[in-house]
Structure I
Amino acid sequence: MKQTQHTIGGVEYTLDFGRLWFSKFFGEATASDPLQMSELLTKPDKQFDFICGIVYAGINCHKKVTKDANLVTLSQVQDWVGEMTDSDAAELITKFVDAQKPVEPGEGQPQVNP
């Protein structure tokens with residue numbers, strides 16, 4: 001699964017990056033095409049939006065999948081991200097990037113025997 005845990009605003013949340021809900025919420029948070037998210041990451045003036053997008057989309061995606069109706073708001077997420085340290089934000093981005101890497105055979109995927 002493409003999930004991670006991260007403490008945000010003093011609470012540990014599960015962020016889910018592996019469902020289509022993520023793309024929907026990321027697009028809402030960043031007003032951009034989720035498939036072009038690398039453009040946000042490479043522009044220093046857009047990194048705040050990128051991190052907000054990861055948090056907003058990751059938390060709400062997990063809440064949708066687990067049928068939790070208490071979605072977080074973009075305003076809440078902006079407040080939390082604004083309080084993050086640079087190292088905390090970098091750690092979150094690293095977790096997100098690592099979750100996007102393909103899973104190697106034998107790491108949680110069933111093996112297909114010829």
Structure II
Amino acid sequence: MSVEDRLQIVTRAEADRVIVELHGELDLASAPALAGELARGQVSRAEAVVLDLQDLDFVDSSGLRVILEAHEQAAERGQPFAVTEGSPQVKRLLSIAGVDEHLVVLHSADQSLAQEPR
């Protein structure tokens with residue numbers, strides 16, 4: 001199974017943000033693909049970045065590391081950064097790792113980043 005079969009990444013620009021949709025599994029094999037996508041100019045120059053995890057079925061510690069690195073890089077650039085709620089497995093990992101307390105978690109990718117998360 002190829003990385004493209006495990007994780008599909010769709011990046012789209014909105015008026016005030018770039019949304020990076022993840023579909024499938026974010027793990028050791030696919031994490032570099034996400035890191036590469038997040039390093040692209042479209043994402044790094046965006047006003048804000050939202051990682052849409054709603055269709056992400058699975059994430060492991062490698063994927064979590066890429067998400068946290070993306071958050072840190074966005075903070076260094078002064079970009080608002082948020083993730084959407086994911087599947088129960090994704091929510092559970094974010095909760096167990098305590099990450100959900102440090103990231104802005106939106107109910108949907110279209111929710112305003114100015115609104116209070118959760």
Structure III
Amino acid sequence: MYFLVFTSIFAMSGAQLLLKKGLLQVGAFSFNISEIGSFFMKAYTNVYVITAIILTVVAALTWILALSKTELSYIYPFMALSYVLVALFSLFLFKEDISALRWAGIVVICLGVFLVSRS
């Protein structure tokens with residue numbers, strides 16, 4: 001069961017990171033309605049975005065399998081670990097600033113997941 005949960009967490013985290021990388025290549029959406037088709041065409045033909053979509057499907061499938069084996073109230077808090085992974089990898093891959101308040105939140109999340117895992 002833990003293998004399935006952590007596979008889902010890593011797949012979803014990887015999907016978010018790849019999606020960001022792909023969208024950095026595609027460029028930001030300008031909220032101009034005439035450009036929406038062009039934006040999505042560029043996004044959905046980007047290899048990183050395509051891989052992110054595949055990983056999202058993997059995450060969903062493994063989550064369904066994990067959820068079939070245990071209680072939702074037990075495993076759902078583990079999904080918060082995806083925030084921790086995305087924050088850490090965003091720091092290294094995208095050079096994003098993570099404030100002291102975010103670090104404190106990450107510590108609280110980790111503590112919360114630890115407490116839930118002990119129940």
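Bear in mind these aren't lab numbers, they're just calculated from the coordinates by the rules spelled out. Since the structure is predicted, the reported quantities are computational estimates derived from the model, not experimental observations.
The table below gives the values:
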{"item": "Which entry (I, II, III) yields the derived value -10000 for helix-only ellipticity at 222 nm (-39500 (n - 2.57) for each DSSP H run of 4 or more, over all residues; to 500)", "result": "II"}
{"item": "Parent structure of the calculated result 35, given that relative contact order in percent (Cα under 8 Å, 6 or more apart) is the read-out and I, II, III the choices", "result": "III"}
{"item": "Winner on Kirkwood radius over Cα pairs in Å once structures I, II, III are ranked, highest first", "result": "III"}
